[in-house]
Each structure stands twice: as structure tokens, then as C-alpha cells.
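Chemist: Below are structures written as C-alpha cells.
Just so it is clear, none of the values below were taken in a lab; they were calculated from the coordinates. Since this is a predicted model, take the numbers as computed values, not measurements. Cβ atoms are built from the backbone, for glycine too; each structure is taken alone.
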Structure I
Amino acid sequence: MTQRAPRIQSTLQHASEGSAGPLAGVRVIDLSRVMAGNMLTLQLADLGADVIKIETPGSAGDSLRAWNTQGVPVWWRVYSRNKRSLTLNLRDERGMDLLRQLVATSHALVENFRPGTLEKMGIGPDALHAIQPRLVVARISGWGQTGPWKHKPGFGSLVEAYSGLAGKTGYEDRPPVLPSMTLADMVTGLYGFGAVLAGIRHAEHTGQGQSIDLSLFDAMLSCVGPDAADAAITGSVPPRMGSRSPSAAPRNVYRTGDGYWVALSSTTQSMTERVFRAIGREDMVADARFASNTARIAHIDALDEAIQAFVGSRTRDEVLRHFGEADVTMGALMDAHELLSDDFVRERASLVAMADPDTGVLPMHNVVPRFSATPGGLRRPAPELGADTRDILAELGVEGDALEALVAQGVV
């Protein structure tokens with residue numbers, strides 16, 4: 001039996017429905033599974049697009065539904081809000097025919113099958129554009145639609161390792177560290193959001209759709225910094241430095257006297273000198289070891305020791321208040337539980353409470369970004385499997401006995 005989660009009491013603002021959003025009238029078919037595609041279509045849905053998730057009738061649906069916390073599918077609830085669920089058996093020609101009818105009414109389609117799968121199904125880009133010439137087809141894969149690895153499975157963790165991200169994360173005397181969240185998928189989804197909008201814009205002006213080759217590897221590689229350029233220049237790679245940076249100092253996390261952590265980042269000479277004065281070490285301003293960023297990196301241990309000595313003798317509240325008054329760029333290292341009751345998060349409404357059938361309300365991030373004239377909103381919760389099948393098919397003119405026959409035969 002599924003464990004029922006306790007009902008959550010929340011002091012967060014309740015989610016606002018907002019306006020229709022700037023993408024009202026845009027229809028997107030989502031054939032993807034798990035994270036990157038759902039992140040992409042979430043952005044579209046939050047801003048008003050009609051995102052239709054295609055899932056298999058009688059199945060568990062999108063694998064994201066199975067990412068549960070105490071029986072609550074929290075990943076699905078957060079990243080599939082504002083979407084609709086249509087069940088279609090795409091192994092049945094009648095299901096494929098319904099998909100083609102939906103394509104004719106759509107602006108974009110998102111998929112993350114292995115390259116070539118869409119073509120084997122008979123709905124590759126050429127076939128889709130024969131139905132809807134303006135369609136934008138976003139094709140998500142681990143390694144791209146071209147190249148020697150196009151047929152390999154492309155999980156985000158493999159990409160995070162191969163792109164160099166894990167190799168530069170962590171400490172030199174310990175194993176490399178993979179991110180503890182689906183970073184490659186998230187970044188790829190955000191890239192895909194912009195790409196789909198650019199494709200729709202092009203189609204509006206030319207009447208011509210196109211396909212978009214969106215690989216997790218390319219997206220992740222773009223985010224690790226100019227490492228390839230640095231390696232070409234120096235012939236080497238810097239060691240893993242934990243929270244430090246090979247290009248700027250001071251930059252680290254420091255433990256306060258009451259056991260919390262704070263983060264400091266100072267990328268300019270003027271800010272660094274302000275830090276020295278704030279910790280009562282104005283002598284460091286004239287010290288040749290700390291007179292430039294290059295010198296500070298070379299003497300990073302001594303630099304961090306001085307800052308840690310000051311921070312470690314005070315509580316987090318004292319540290320933040322002191323550095324805030326000194327106008328130094330230092331902030332608290334927060335955890336998810338603290339964010340739920342944080343004044344800034346609450347007043348900014350960065351987290352909002354959305355009605356949830358299992359927990360009463362479920363905290364989740366607000367719509368990003370925020371439009372002044374046509375704001376997006378949280379119009380509807382993530383759908384149960386097939387919850388919108390009848391409504392969507394009715395929009396295609398499939399109703400009554402014809403619909404009931406398709407249901408009885410497992411097509412929908």
C-alpha cells in the first residue's frame with residue numbers, strides 16, 4: 001500500500017494563477033520522459049503554452065511519476081504542473097493517427113528517444129513537417145543526433161562526467177564529485193526552452209519549421225567554463241579546489257562559530273580590500289602576498305585562514321550582520337528546510353504553496369522569469385495519467401461512441 005504523506009502546513013504564499021501568459025495559444029506535444037524534456041516543457045507551460053504530455057494507456061506513464069518521497073510523486077508534481085496528460089497507444093495505428101491529428105494543430109514537439117527512433121516510428125521530422133510545415137521538433141539526446149555516440153544511452157551523470165564537470169568538482173585528495181541533482185538535464189531543458197521559442201519565432205516569419213539537435217553533452221560542456229581554452233594555453237588542468245576558484249580569491253565557504261556555513265565571493269580588488277578591513281586585517285591590503293588576485297591565489301591557504309579565524313569566532317547572525325554593514329559580498333549557506341521559512345523567500349514569493357491531493361499543499365518554485373505585462377502562473381496541478389484525454393480528443397472532434405470504442409480497445 002502506498003504510504004500517505006502527512007498534510008503539510010505552509011506559511012508560503014499560495015500559488016497565483018496569473019494571466020494567460022505570453023505563450024497563450026501555443027501548443028506543444030511532449031513525447032519526452034524523465035527530466036530534460038520535462039524541464040523544457042515546464043518553462044513553456046508556466047508561461048501559458050498548452051503542453052500535452054503523451055503517455056501510454058495502462059502504464060506507469062512518464063518515469064518521472066515514480067520519483068517519490070514518502071509516496072508523493074514530488075518531481076512529477078513540480079515539473080509537470082500546468083501540463084495536460086493524454087494517453088495514446090502509439091503502437092496502434094489509430095493512436096498514431098490521433099497523434100498526427102494533434103501535430104496538425106501544434107507549434108512544437110519535444111522528444112528524447114534515442115536518435116533514429118522517431119524515424120522508425122514513421123514520424124521523423126520529414127513526416128511531421130509534411131503534416132505541419134511550421135512545426136518545431138526539439139530532439140533531446142545524451143550525445144546528439146550526429147557523431148559516433150549518437151546511439152549510446154545518454155544519462156545526465158555520464159554527461160556530467162565526460163564533459164569535465166565532475167573532474168573539476170570536489171577536492172584533489174578525494175574522488176571527483178557528480179552533482180547531487182539532475183544538473184545536465186536542467187541545463188539542457190533551459191537551453192531547449194530558448195531554442196524552441198527561437199524556432200517558433202522563425203516559423204512565424206517564414207512558415208518553415210525545423211528540427212533542433214539538443215544534446216546533454218553540448219549543453220553541459222558549455223557550462224564548465226573556458227577549460228578547453230585554458231588547457232590549450234597552459235598544457236595542464238588545475239587541481240580540484242573544493243569551493244575555491246582557480247581564477248578568483250577569496251572565494252570559499254567558511255564555518256561560523258555556531259556550526260553554520262557562509263559563502264564569500266570577492267572578484268574585485270576593491271571588494272577584497274573591504275573584506276580585509278571588515279575582518280580587522282587592514283595590514284593585508286599592503287601585504288604583497290594579497291595585493292593582486294594572482295598573488296592571493298598563490299597564497300590561498302593563508303588568505304582563507306585569516307578569514308576563517310574571524311568567521312569562526314562568531315555566530316552566523318553576527319557574521320552576516322557585520323559583513324552586511326561593511327557591504328561585503330557574503331551570504332548564508334541555506335538548506336531546503338531553512339528556505340521554507342526564510343523571510344526573503346517568502347516575501348519574494350520564490351517558493352509558493354500549491355494545492356496537492358496527498359499533502360494538502362506542496363511547496364515549489366514560482367514561475368521564472370516574471371513578466372510585468374503577461375506573467376505566467378500556476379494554473380493547474382500536474383495531471384494524473386490520462387486525466388485530460390477526453391478533453392483533448394474532443395478538441396480533435398473525437399467524442400461519443402468513437403471515443404468509447406478507442407477506450408475499450410486500449411487505444412487511449
Structure II
Amino acid sequence: MEIGLEVLLSKPSLAKDWGTCGLLCNQASVSRNFKHSIQLLQELLGKRIAMLLGPQHGLVATVQDNMIESKHEQSQTGIPIYSLYSETREPTKEMLEGIDTILIDLQIVGCRVYTFKATIRACLEAAKKYGKKVVILDRPNPLGGTHVEGRNLDAGCRSFVGPDEMPMRHGLTVAESAKLFNREISADLEVVPLLGWKAWEHWGKTRRPWVLTSPNLSNWDAVSLYPGLVMMEGTNISEGRGTTLPFQLIGAPYITEPERLVKRINSYGRSVTSGVFLRATQFLPSYGKWAHSVCFGFQIHVMDHELVKSFALAIAIVNAIKEEYPKGFAWREPPYEYEYKRKPMALILGSENFQSHFDDFKLSDPFWNEGVDDFLKKSTPYLIYNRERFTVNHADR
């Protein structure tokens with residue numbers, strides 16, 4: 001498989017009409033041999049790379065957690081670096097002065113909540129507003145392109161963690177997502193596609209190294225679990241931030257019987273625990289939720305990446321802890337990703353009505369898969385790569 005960056009390097013004539021470029025990337029924007037796209041594109045285009053843009057966590061992903069902003073700065077070569085997770089989350093007219101094309105070389109993680117897609121959409125909106133072109137150097141969906149999971153976002157719940165009506169695990173590549181967003185924007189959009197990507201293969205099958213896209217997704221196990229386990233950000237349950245295993249350790253100080261909790265979650269059956277093993281343990285976060293307090297819970301060991309159903313696992317975890325420890329459990333209050341009124345879980349799940357479905361919890365509740373069929377129909381015209389079919393990972397199957 002060749003990513004869009006590598007395709008461009010083999011066909012430099014693709015860039016002949018792009019003019020002066022700004023590049024949106026981060027430290028994961030590397031080729032197969034770990035050369036960064038900044039270096040490679042400067043070698044290819046020279047001074048035509050005139051500006052850099054960084055997403056959440058910064059150009060080199062050193063900034064932890066949500067709503068901790070990155071500063072604008074200058075690179076060692078004097079090129080300005082603008083943060084799109086600062087006082088602005090959309091490129092400004094001033095940033096784009098003298099720029100003809102916004103090049104985008106970002107690795108997404110296949111989950112609606114991950115903010116890179118909102119940043120890509122913001123670039124499309126700015127390009128339309130200021131008469132610029134956007135070129136996507138495509139990268140694969142690490143979770144593969146044939147499985148979708150989790151309910152579709154309600155239109156009224158759009159936010160920085162929900163830029164469009166998509167399921168939690170959406171199955172689209174970077175460029176396919178951009179094409180979907182652009183149906184409402186109509187920016188001048190061009191794609192340098194992947195070569196040889198098989199949509200039914202997850203990241204582990206590509207034989208490419210995983211470079212952390214953000215500080216808490218440092219390994220492939222965490223990426224596999226993230227589309228469900230990110231749900232813990234809407235609660236007072238620790239998702240393992242502040243430990244060496246974020247999104248793989250789950251717990252809280254008020255959990256008194258982790259072994260019993262594991263049994264409760266396992267009792268939901270293979271529709272929930274497929275591909276994983278839950279091992280009761282305890283951990284001590286150094287920052288974030290429950291910092292410096294011992295949390296009791298479990299580690300999620302990924303046994304088979306192809307079988308993981310992270311969304312079903314996550315709703316079962318939340319429900320089990322909510323019912324077992326009603327005095328300790330709580331929904332997180334705003335703010336969350338620049339939303340100051342709605343509860344974080346409403347933004348994550350994509351519905352203001354989430355609480356009633358946990359109060360009367362059933363894995364078979366149609367709510368957990370609501371709108372997915374509509375998404376599949378809507379997204380089909382924007383697919384670039386062949387899918388024989390999509391598989392919807394229902395919570396109760």
C-alpha cells in the first residue's frame with residue numbers, strides 16, 4: 001500500500017497547479033521509512049511550502065488532553081506554524097495570505113469524536129471562504145473501511161467532536177471524510193488517493209508502523225478501543241489518561257469490587273467482549289481524572305483486532321458501573337471541547353436523549369444503531385475505494 005504522500009512523491013507533476021502551499025500535518029505524517037512529510041514536501045516543492053498548520057495536540061503532539069491550546073510559532077527554517085487548536089480552530093484570512101493551496105496530510109483514527117476531522121472540515125470551509133484549493137494526501141482508516149459501529153450523530157449535536165452526521169466508527173478514509181463534508185461546502189477539493197489499500201484490512205494488515213497521532217493513542221491496541229472507550233470522557237470514569245495505558249485501563253476510586261464488575265460486563269456476552277479480555281487491576285493516574293488517587297477497575301487486553309466491538313463494550317461498561325455504583329458514578333459536566341452548555345456525553349454519543357437509554361438499558365435498543373443505514377446511503381457517493389459491503393456492528397449481535 002502507498003499513502004497519498006508516497007503517490008505524490010512518485011508523481012510530482014500532480015502538484016504543478018497547486019501554487020504556494022500551506023501544509024496541515026503532525027508528527028504522524030510520515031512515510032513508510034519514517035521520513036516526515038514536511039521534509040519530503042520541502043524537497044519536492046521547495047519554497048512553495050510556505051506555511052505549516054497543526055491540529056489539536058500540536059504539530060508534534062506534545063500537548064495533553066482537551067482544551068489545552070497550542071501556540072503559533074516559527075519553524076527552524078523560518079516558516080510560520082499556525083495552530084488550529086488555539087484562539088481559532090479554522091484557518092484565518094491572515095494565515096492564508098499568499099497561499100494558494102492547503103495540503104492536508106493527517107492520519108485519522110476512524111472515530112467520529114477524534115477532532116482531526118473537524119479541523120479538516122474547517123480547512124474546507126476556510127478554503128471556500130477565501131478562494132483557496134484543498135488537496136488531501138489520503139491515508140487509510142486504521143480500523144478498516146468495511147465496519148461501522150455506534151449510532152449516527154443527530155444533526156442538532158454537531159460540535160468540534162462531531163463535525164457531521166457520522167457513526168462513532170465510520171469506516172471512511174481521510175479523503176472520503178473530506179468529500180462527505182464537502183457536499184455542504186463545495187470547496188475546490190482534490191485528492192491524491194491511496195494505492196493498493198484494501199478496505200477490509202485494518203492497520204495491522206498494512207505492515208506499516210503506527211506512529212502516535214496524539215499522546216494518548218500511542219499504540220495500535222488503544223486505537224482499536226478508542227471509538228468506544230472515548231465514551232468515558234463523558235463520565236467520571238477514568239479512561240486511563242495519566243497512565244502508560246490510556247484507553248486500555250478503566251476504573252475509579254469508588255469501584256470496590258473490580259472482579260465482580262468484570263463478571264458483570266462479561267455477562268453481556270460475546271457481542272460485548274468479542275476480541276478482548278478484561279483483567280481486574282488497579283492503577284494510579286498521575287494527571288487527569290482521579291489524579292494521584294488509586295483507581296480500581298480493569299485492563300482491556302486486545303486479543304483479536306478484527307473482532308473488537310469497542311462501542312458495544314463501552315456502553316456495557318458505562319451501564320455496569322452506573323448500576324453497580326450509583327452513588328459514585330456521575331456524568332461529566334461541561335465544558336468539553338469548547339461546548340459550555342450541553343453535557344459531554346451528549347456530544348460524544350450524538351444525542352441529547354442519551355440518559356434515558358442508560359436508565360432503561362438494553363443492548364437491543366435501536367438507539368445504539370440509530371441512523372447508521374442513512375449514513376451508509378449518504379456516504380456511498382463519496383467512497384473512493386471499493387467495498388463489497390459494509391458490516392454494521394450491532395451492540396447486541
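Chemist: Using relative contact order in percent (Cα under 8 Å, 6 or more apart) for the comparison, can you identify which of I, II gives the largest number?
Modeler: Result for relative contact order in percent (Cα under 8 Å, 6 or more apart) over I, II: largest is I.
Chemist: Going by FRET efficiency 1/(1 + (r/R0)^6) of positions 55 and 255 (r between Cβ atoms, R0 = 41 Å, to 0.05), which of structures I, II comes out largest?
Modeler: Sorting by FRET efficiency 1/(1 + (r/R0)^6) of positions 55 and 255 (r between Cβ atoms, R0 = 41 Å, to 0.05) in descending order puts II first.
Chemist: Identify the structure, out of I, II, from whose coordinates helix-only ellipticity at 222 nm (-39500 (n - 2.57) for each DSSP H run of 4 or more, over all residues; to 500) was calculated to give -7000.
Modeler: Clearly, the read-out refers to II.
Chemist: Assuming 3.2 is distance in nm of label points 7 Å out along Cα→Cβ at positions 159 and 311 as calculated from a single structure, say which of I, II it is. All intermediate terms of the calculation are to be shown ahead of the outcome.
Modeler: Working: I: 3.2; II: 1.8.
Matching structure: I.
Chemist: Identify the structure, out of I, II, from whose coordinates Rg and Dmax of the Cα atoms in Å was calculated to give 25.3, 86.
Modeler: Attributed to the structure labelled I.
Chemist: Looking at structures I, II, which one was Cα extents along the principal axes in Å, for residues 79-294 alone calculated from, given that it came out as 77, 38, 33? Intermediate results must be reported in sequence, preceding the final value.
Modeler: On the way: I: 77, 38, 33; II: 60, 38, 36.
Source structure: I.
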